[in-house]
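A.B. asks: Each structure below is given as structure tokens.
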Structure I
Amino acid sequence: MTKMFRAHAGRAALCVFGLTLLVATSAGWGGTGGAASRAAAPGPSAPRSAAPRPVAPVSLKVMVFNIENGGTQVSFAKVAQAIKKSGADVVGIEEAYGHIPRLARLLGWHYFDNRLQIVSRYPLVDPPGGNGVYTFVQVAPGRVVAMENVHLPSAPYGPNWVRNGKTRAQVLAMERRVRLPAIQDQLAALPGFTADGIPVFLTGDFNSPSFRDWTKATVGTRKYLRYPVRWPVSVAVEAAGFRDSFREVYPNPVKTPGLTWWAPRPHVSGWNPGPRDPQDRIDFVYAAGAATATASRIVGEKGNPAVKVSVSPWPSDHRAVVSTFAVTPAVPPVLVAVDRRLVAVGQDLKVTFHSPGGAGEQAAIVPAGGSPADAVAEQATGAGQPTDGTLTFATAGFTPGAYEALLLDGSNAVLSRIPFWVKAAGAKPQIATVKHIYKVGDPIEVTWQDAPGNRWDWVGIYTAGADPTAAWYILYLYTNASIDGSATFNKHSWGGKTGWPLPPGKYSVYLLRDDAYHTLAAGTFRVQH
């Protein structure tokens with residue numbers, strides 16, 4: 001669930017990831033973490049280096065945890081403690097509100113993906129094809145798994161519709177309209193991973209139950225579970241090839257419901273759960289490929305017999321899930337990656353590569369869309385060196401704008417390329433509407449520059465001068481992790497109290513950070529008859 005129960009309402013959420021600072025070693029990648037754009041080609045589908053050597057399965061614990069409104073309402077330290085006690089190796093976080101670096105520090109972990117809201121014991125690599133949908137986790141030297149992390153729209157909430165007397169047909173139609181579109185990028189990427197033999201994990205707060213839990217056998221076992229429902233998102237995820245790790249371990253939903261929302265926690269200002277709020281299992285760890293679930297545990301409040309790992313006080317309105325897998329990681333595709341998608345002039349840029357290892361290979365920096373002949377900087381990867389490594393490029397003297405890092409073979413053919421942006425030192429994010437005045441019902445196009453590129457950065461329209469931390473938004477949309485981008489508000493946009501079309505009046509448009517209400521930039525416009 002999201003912040004929809006707070007005074008200023010919650011928004012739908014999708015997904016993305018970040019970058020990682022990687023250090024070259026003879027075995028593979030390593031380093032610290034740090035920031036991607038919308039999904040492009042599904043899956044990696046890139047050339048490979050030498051034939052992979054056989055590797056034994058490794059044990060990997062994957063966790064999902066919605067920490068609720070940044071995790072600070074009760075105790076951020078307890079959020080970290082819950083993760084530590086779970087034994088998790090990699091965690092998909094929801095509602096991080098920009099606190100991913102802080103959480104990684106508390107955990108003592110060096111790797112995090114600020115854009116996809118992932119923290120990890122293992123190195124992370126933001127690959128070119130990922131574009132806000134997936135990242136790679138290096139769980140063994142030169143071997144990776146892929147990870148996707150999502151936060152699907154929170155409202156309307158299906159079990160509430162069941163509680164309120166809606167028919168099954170009405171509930172299904174709403175789910176197909178509201179949540180099913182939000183998972184399509186993640187499902188579209190899966191065939192590429194399957195073709196390359198890369199295991200994939202999909203974590204998230206889906207804000208929708210599983211069809212495996214709403215069956216004839218479970219009807220009546222919980223308040224408001226009134227009829228079976230084949231919840232469309234869970235059906236689509238499993239039809240694509242993902243497996244529900246908790247239900248693999250506990251196949252009987254009557255005996256082991258595994259409820260994750262809502263969880264009792266100390267009273268906080270804003271929304272607090274009550275007896276009319278249906279409880280359900282909406283936080284999932286899915287897996288596809290060579291990853292077998294061997295255990296799965298609920299992490300939550302002390303005193304609940306269904307909770308296997310607890311801390312007190314429990315810091316969130318969600319329980320977490322941690323699943324253990326025997327996973328066989330795969331050799332990644334040939335790729336080039338950057339440690340940040342937005343760099344200020346004068347900052348170093350780390351360029352990581354996995355290459356065939358041929359003579360004459362090099363990495364180059366070019367203006368966006370440029371060829372190797374347009375390189376503004378280049379370095380050799382090192383003939384005879386390991387195929388995994390990292391190079392450091394100085395950006396002093398770069399002109400602000402869009403660039404790409406290229407991986408080139410000995411004949412200057414492009415093996416891989418990834419975009420990034422350079423901003424002027426001290427430059428702040430900007431946002432504006434294309435026009436200053438619109439007529440009622442006209443689409444409203446918004447552009448932004450130098451945004452952080454977090455997956456859940458968003459644009460909100462408010463009444464003129466409203467404070468986003470206190471007022472309701474009227475309309476909103478996500479930036480889809482873009483640094484420089486644009487989007488259009490229209491009748492299909494998510495609405496708050498007023499919705500579409502905007503009535504005549506003055507309005508503010510805000511660029512806000514990471515699913516929270518921290519204003520990064522603001523603009524104004526007017527609507528008139």
Structure II
Amino acid sequence: MQDDISEVEDKAFFLAKDGKKDASAELEATIKALYNEKRFDDNSTACLFPARKHWLAKELEMKNLPEVKCEQFDFLLKQIDPKSVSLIFPYMQGSSPSSMFGHTFLRIDSNSKPRMLSYAFNYGSEHNEEDNKLTYMYKGFFGGYKGTYSLLPYYEKIKEYRDLEERDIWEYDLDFTKEETTQMLRHIWEVELNYSWYYFFTQNCSYKMLWIMESAREGLDLRKYFHFHVIPSETVRACVDDGIVRKYHYLPARSTKLIAYESKLNDRDIKDVFNISKEKIKLSEYLKKDDTAIQAKRFVLEASAEFVEYDYQKKDINATTYKNRLHEILIARASLGKGENVEVEMPENPILSHRSFKISIEAGSRNSQEIAFIGLRPANHSITDFDIGYLLGAQVEFMDLLFSYKKNDFNLEKATIISVASLTPKTKFFKPKSYRFSFGFDRKYLNENAEFTANYSQGATWGDKNAYFYLLADILLYTDNILTAGVGGVMGTSLHQGRYFQTNLEVHQRIYSTGDTQLLFSASQRYHSSQNTSLAISYDYVQKDEVDWKTFKLSLDYFF
């Protein structure tokens with residue numbers, strides 16, 4: 001994020017030998033190249049760098065520049081027909097840790113085309129699909145992947161994020177003028193074929209969109225809001241705070257639509273949806289059923305059509321099967337006439353979520369002795385935090401630090417390097433697996449020290465946005481002079497009393513390879529006093545070799 005060094009790595013982007021590190025040399029080389037063109041077609045400097053030429057010609061009043069013919073860029077400009085810009089935010093998704101942050105890209109809206117036919121500008125990592133989650137996260141953190149740009153029809157991104165990855169999508173229309181949008185497109189043309197190193201927390205998808213927007217409007221400084229890390233939802237809020245968002249739209253994922261049908265259907269109807277979408281029942285026989293109301297039949301057939309689309313996007317059926325099956329279902333649905341519409345409830349806007357950086361101040365007693373705590377977490381969200389604008393049951397924490405002070409004794413309680421959880425409740429249509437994993441340092445073991453530990457849990461979650469319950473099997477490793485392994489079970493619940501009150505309970509039983517056992521219990525009652533503050537009272541019990549810990553405390557969390 002250094003302004004004096006270009007973030008583009010590709011040498012083809014620079015005209016000066018030291019252009020990446022020497023902006024003055026690059027400026028001088030660009031001016032010289034524009035006045036001394038060697039080619040006058042698509043390979044000319046003016047055609048390769050139209051944003052540079054446009055800006056320099058205006059700022060320096062450059063005249064008598066050689067005439068060049070930019071057929072490829074002119075064709076793109078005509079094809080896209082830029083009018084305005086929208087920031088697109090595919091919502092968080094629980095199956096992949098990297099997707100829990102969400103994603104942002106830009107859509108270049110047209111004068112003459114519907115939004116679906118507009119073009120999307122995206123930045124992402126060039127990763128190997130065979131990389132496992134840990135490899136992907138390691139390389140993503142430390143710049144192990146090239147980040148590349150792409151410009152493609154918006155409907156392709158809709159299929160990728162909304163239909164295939166099952167993410168809701170939020171569209172934020174920005175107040176860019178046609179001329180600003182055109183200048184943005186010029187800059188997109190310049191960088192599209194170049195690469196930069198991709199970093200999850202800094203030079204990621206959202207950060208790149210910020211400076212693309214800044215390139216279009218002089219004086220716009222969105223990056224001023226970010227110093228340590230860039231979270232997609234935070235970049236949306238930065239645009240709102242800067243006053244460049246005109247309005248927003250919500251596009252529910254196909255899976256969200258299907259869940260909306262659940263409230264309209266009973267268990268027998270749900271079974272019919274699966275049978276129809278898998279061709280396990282003939283449509284002619286289903287239409288003749290006299291024990292199902294006609295409106296229920298309409299909902300069943302509509303949901304069945306959605307499931308066929310869903311199966312095709314997941315590549316569970318081929319194109320021929322998809323077309324034939326969907327055609328038959330739609331004909332059957334049309335035969336029942338017009339009925340009620342299933343409305344998908346719009347969730348809370350992500351801009352209402354808490355900020356990602358958290359500081360905690362806590363005070364209380366441990367085994368009847370006064371104790372104080374201070375915590376610091378740069379990113380991002382836990383299941384005990386205010387979950388408005390976040391994915392239900394999702395947790396992504398990095399570098400979560402907690403220190404304690406008791407009778408002149410200062411200790412590290414925990415230093416969580418990473419903690420990820422996806423506790424998505426099962427529904428009638430979908431049965432997602434719940435999981436969580438973490439590694440770092442923690443004092444919640446049998447001795448008194450903060451031991452290095454790694455654990456993974458998997459199981460299931462039941463409930464809804466008001467209350468959910470989870471049951472997980474746990475495996476773990478920790479160092480206590482020697483490497484110690486353990487297994488266990490985790491049972492917990494999160495209860496919401498209205499919008500601002502939240503109760504969390506969890507019990508954890510461990511059995512170690514040494515033959516020792518350990519019980520842990522935690523309970524908290526939290527009051528989310530505002531978008532970025534919360535108060536809590538909590539109790540923690542940790543079974544120890546010598547004296548068990550019983551900790552009561554009051555907490556204040558502040559997000560910024």
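Here, each number is a calculation from the coordinates, and none is a lab measurement. Remember, predicted model here, so these are calculated numbers, not experimental data. Cβ atoms are built from the backbone, for glycine too; each structure is taken alone.
A.B. asks: Any idea which of I, II comes out highest on mean count of other Cβ atoms within 10 Å over residues 159-166? Don't skip to the answer; put the middle values down first.
C.D. replies: Details: I: 16.1; II: 18.6.
When mean count of other Cβ atoms within 10 Å over residues 159-166 is calculated for I, II, structure II comes out on top.
A.B. asks: Here's another thing I want to ask about it. When mean count of other Cβ atoms within 10 Å over residues 55-62 is calculated for each of the structures I, II, which structure yields the highest value? Before the final figure, lay out each step's value.
C.D. replies: Details: I: 17.1; II: 12.1.
Answer by largest value of mean count of other Cβ atoms within 10 Å over residues 55-62: I.
A.B. asks: Right, next: Comparing mean projected area of the Cα convex hull in nm² across I, II, which structure shows the greatest value?
C.D. replies: On the way: I: 23.5; II: 31.5.
Comparing I, II by mean projected area of the Cα convex hull in nm², the maximum is at II.
A.B. asks: Taking helix-only ellipticity at 222 nm (-39500 (n - 2.57) for each DSSP H run of 4 or more, over all residues; to 500) from the coordinates of each of I, II, which one would give -8000? Please report the intermediate quantities before stating the final value.
C.D. replies: Values: I: -3500; II: -8000.
It was calculated from structure II.
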